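Structures for review follow.
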Structure P
Amino acid sequence: MTAQNQTFRVVLDTNQVVGAGTGWMDHGRPAPDPNICRRVLIRVAETHKGLYCGKIMGEYIEKLLDLSHPPQRALKMITYLMGAFDRVAVITKAAPFKPTDPDDEIFLLCAIDGHAHYLVSEDAALLALIPSYTSPIIGKSADLAPALGA
């Protein structure tokens, strides 16, 4: 099945949200949009089921502010994501195959407990686990964008 006739459950790593930027929230989406992270984020928000947990949303906020995104735009982004994505109650205590960076495990746990089809990341610690997971499928935004229709 293609993205046109199937809804996927997707977890976005923080680098995807940060990579999408926040300027478009005030200035509109560029067309055509050269930013693959933004295209994936918007496609997930509008067509698929984005997934998050409290800890992930906290990391999104922290990174956006640490990287000097204006607070009002960071708030718009978080509001957009919370409105478009579904919250997952993470109950799994440990991932079957752990990333080398312990901070990245929450993305796997959210994907596992949220029954995600995809975990989109540019993070080397998560990408190193590609051979270990068939569900969720882990990959870079450029690799997964076609499956998501972005």
Structure Q
Amino acid sequence: MPVILTQTDTTVGFLSQNAQKLIEIKSRDTSKQFLKVYSSFKDFTKDANRVPKSKRKLVRNSKKTTFIIKNRAFRISKTSLNSQILQNFTWQYSTSANESGKNFDREFCESKADIIIENCDGLSEQKSSSLLKINNTTIRKLR
């Protein structure tokens, strides 16, 4: 599976279905999980995931928001997956395009990516997504 460098709905990111490649690129602790970005809520539920019934509308209508349910992080992102290459994937692991603990460095990122997807606006580091931990009864904002 290729590693794709692209502007996501929040910031510049690496996308891949190969978590091991992302771990190597970022020199990241193997115990730390990646978030999964789904192209639709339907694809999210097809992947054997569940959202508490009272929170489904929140998840479906969210923009630039990452959710954690039972220690699994995910985001529904229709806007970032508009490339023809990305449309073939129902989900991707996602992480910011940088070495762990460092800022975005275009040369580093381009050297590590198999595919680079860039529109006329280019690649720019922006504010990360909101982070909400949800369960049946509560919503806790972590970021």
(request) Name the one structure among P, Q that helix-only ellipticity at 222 nm (-39500 (n - 2.57) for each DSSP H run of 4 or more, over all residues; to 500) of -13500 was derived from. (result) P
(request) Identify the structure, out of P, Q, from whose coordinates distance in nm of label points 7 Å out along Cα→Cβ at positions 118 and 134 was calculated to give 3.6. (result) Q
(request) For structures P, Q, calculate mean count of other Cβ atoms within 10 Å over residues 54-61 and state which one comes out highest. (result) P
(message) Computing relative contact order in percent (Cα under 8 Å, 6 or more apart) for each of P, Q, which one ends up highest?
(response) Q
(request) Work out the source of 17.2 here, i.e. which of P, Q gives that when mean count of other Cβ atoms within 10 Å over residues 38-45 is computed. (result) Q
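The numbers here are math on the coordinates, done by the rules we state, and not lab data. Small disclaimer: the values here were computed from a predicted structure and weren't measured. Cβ atoms are built from the backbone, for glycine too; each structure is taken alone.
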